[in-house]
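Participant: Each in structure tokens, the structures are laid out below.
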Structure I
Amino acid sequence: MFITLLLGIMEFGRWMFTLNAAGEATRWGARLATVCDLNDSRIKEKMRYILANVDDAQISITYAPANCDASNCKTVEVSIVNATFTPLIPFFGVALPLPAFTTNLPRELMKSTGNPVCS
């Protein structure tokens, strides 16, 4: 009984860590997207450094207004959708879905070239 409780507490801790990492990954991605070139591929790469079990299809980076360029983008929105948490001890034999995480920030005009944050 004690071992089952201990394993449940450990899995709950891992789940909370994954939720925190997903939130931090979207915040970090939004910060990078505000100062780096539009649609810089390294943004998603750095987000995966924080939350390794997401792929490019689960990360969305959108700039507003639609079809803007580097000189007239106002905001950036970074989202992680359809991400899952897989328990080490499969209680139900399935991966559990995580809620969607989104961060919005105002866009700044900077370039990736020579910017240490973007490299």
Structure II
Amino acid sequence: MPIGIALALGLVAAMLLVGSESAWRGAPGFILAVASLPTLPLFGVPVMGGTARWVLAIVTSLALWYGIGTLASRRSTSRVVTSWPEWRREYVRLSVGVWVGALVGLGVAATVLSVNL
């Protein structure tokens, strides 16, 4: 399920980014790409491109989302009676932390790169 959510975000990001020549499509597309692939900034994709960097970001993000889904299922099934709402609550807690961390890291990197020394 978490991989499907990340895939849906990634597809929307790709639709916005492919053929984009304006900031109106580029900025939301890149934010959705970082939400889908939170390890993207770790490989320097905003500054440097390349197929290998994208592949590494995709593989590590898939592992991250798989781990988050597994952790959410373990935390939600620790109760006697559990269902999808409990899993969703645990997943949202974990994924919001990942999204905020990735976007704050991207903001810090943009701020540091914009400073002239």
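Only the coordinates and a few stated rules stand behind these numbers; no lab work does. All of these numbers come straight from a predicted model, not from anything done at the bench. Cβ atoms are built from the backbone, for glycine too; each structure is taken alone.
Participant: Taking 24, 18, 14 as the value of Cα extents along the principal axes in Å, for residues 13-52 alone derived from one of the structures shown (I, II), identify that structure.
Facilitator: II
Participant: Separate question: As an exercise: mean count of other Cβ atoms within 10 Å over residues 37-44, calculated from one structure in I, II, equals 20.0. Which structure is it? Mind dumping the intermediate values first?
Facilitator: On the way: I: 16.1; II: 20.0.
This value belongs to structure II.
Participant: Assign the value -26000, calculated as helix-only ellipticity at 222 nm (-39500 (n - 2.57) for each DSSP H run of 4 or more, over all residues; to 500), to the correct structure from I, II.
Facilitator: This value belongs to structure II.
Participant: Of structures I, II, which gives 24 when relative contact order in percent (Cα under 8 Å, 6 or more apart) is computed from the coordinates?
Facilitator: On the way: I: 30; II: 24.
Answer for the origin of the read-out: II.
Participant: To continue, here is another question. Can you rank I, II by Rg/Rh (Cα atoms, Kirkwood Rh), for residues 29-76 alone and just name the one with the largest value?
Facilitator: Working: I: 0.98; II: 1.08.
Once Rg/Rh (Cα atoms, Kirkwood Rh), for residues 29-76 alone is tallied for I, II, the winner is II.
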